[in-house]
Structure P
Amino acid sequence: MSEKQGKGWHIGLWVLQAVLAIAFGMAGAMKLGSPIEELASNMAWVTRVPAELVRFIGAAELLGALGLIVPSASRIRPKLTSLAAAGLVVVMLLAAGHHLMNAEATLVPVNVVLGGLAALIVWGRAKQAPIQPRS
């Protein structure tokens, strides 16, 4: 890969990491901080699961969002960014499964897109444009 291509991957992955961090950060903060009744107006599934699970999912999304940015930006254990992205892939796979089991197939494309973009970060940071740790 040429230096120009490598730089393109690096920039593209940073943009993708920022976009996903914002999306998952906002979703996670909402699930952690909003009353379940308020969440139910936009997310019917929250009434079918324990409130603790909703909060756990919110925490996973918020921590995943932080993990997409902080390790790479600080260059302290930047490989954690790939692990955070992999964790978000798992969250999206589980969400898609939940929606399919509850006849909410129209919600699955969002999970597929977000999970696919997170998977691209896993692969991109591992193979195309890894960030080197501080020396």
Structure Q
Amino acid sequence: MVGLSGNWSRPSYFAAKYLMEKGYTVIPVNPHYKEILGRKSYASLREIDGPVDVVNLFQRSERVADFLEDAMALKASAFWMQLGIVNKEAAEKAVDLGMVPVMDRCMKIEYARLFGGLTWSGVNTGIISAKRPNKIP
């Protein structure tokens, strides 16, 4: 998770903690920390001994393309740009490099949506559901 913060109030921290509680291995990438959530934090993607399934980016839209080559070197299958992050050129290049790009989506919210955890996470609006309705409205 590139840009994972050690500050508990940041969205990246909350998302990483949630995903770890669901059994995912989260590798922090942030040069400002030695450890986050009990895991070694790497200064860059290049320091990680791959492979990595998904490179999840908490970075500004204009910076995400900087991580494409390193993501490819790690044999990442997906290049995930978090909620609010959109870079169409980087997404196109990710496809060219053999990765599936995801833009403007939060991995924590998507997990909760797909596996029925929206009520727990406090965003159960009744509009988005991972379950089929019993009847057609």
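What follows draws every value from the coordinates through simple rules; no lab data is involved. These numbers were taken from a predicted model, which means no experiment stands behind them. Cβ atoms are built from the backbone, for glycine too; each structure is taken alone.
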Value -25000, calculated as helix-only ellipticity at 222 nm (-39500 (n - 2.57) for each DSSP H run of 4 or more, over all residues; to 500), assigned to which of P, Q: P
At a computed 2.0 (distance in nm of label points 7 Å out along Cα→Cβ at positions 49 and 89), which of P, Q: P
Volume of the Cα convex hull per residue in Å³, for residues 9-64 alone derived as 74 - corresponding label from P, Q: P
Which of P, Q yields 55 [percent of Cα pairs over 12 Å apart, for residues 41-80 alone, calculated]: Q
Structure responsible for 28, with relative contact order in percent (Cα under 8 Å, 6 or more apart) calculated and labels P, Q on offer: P
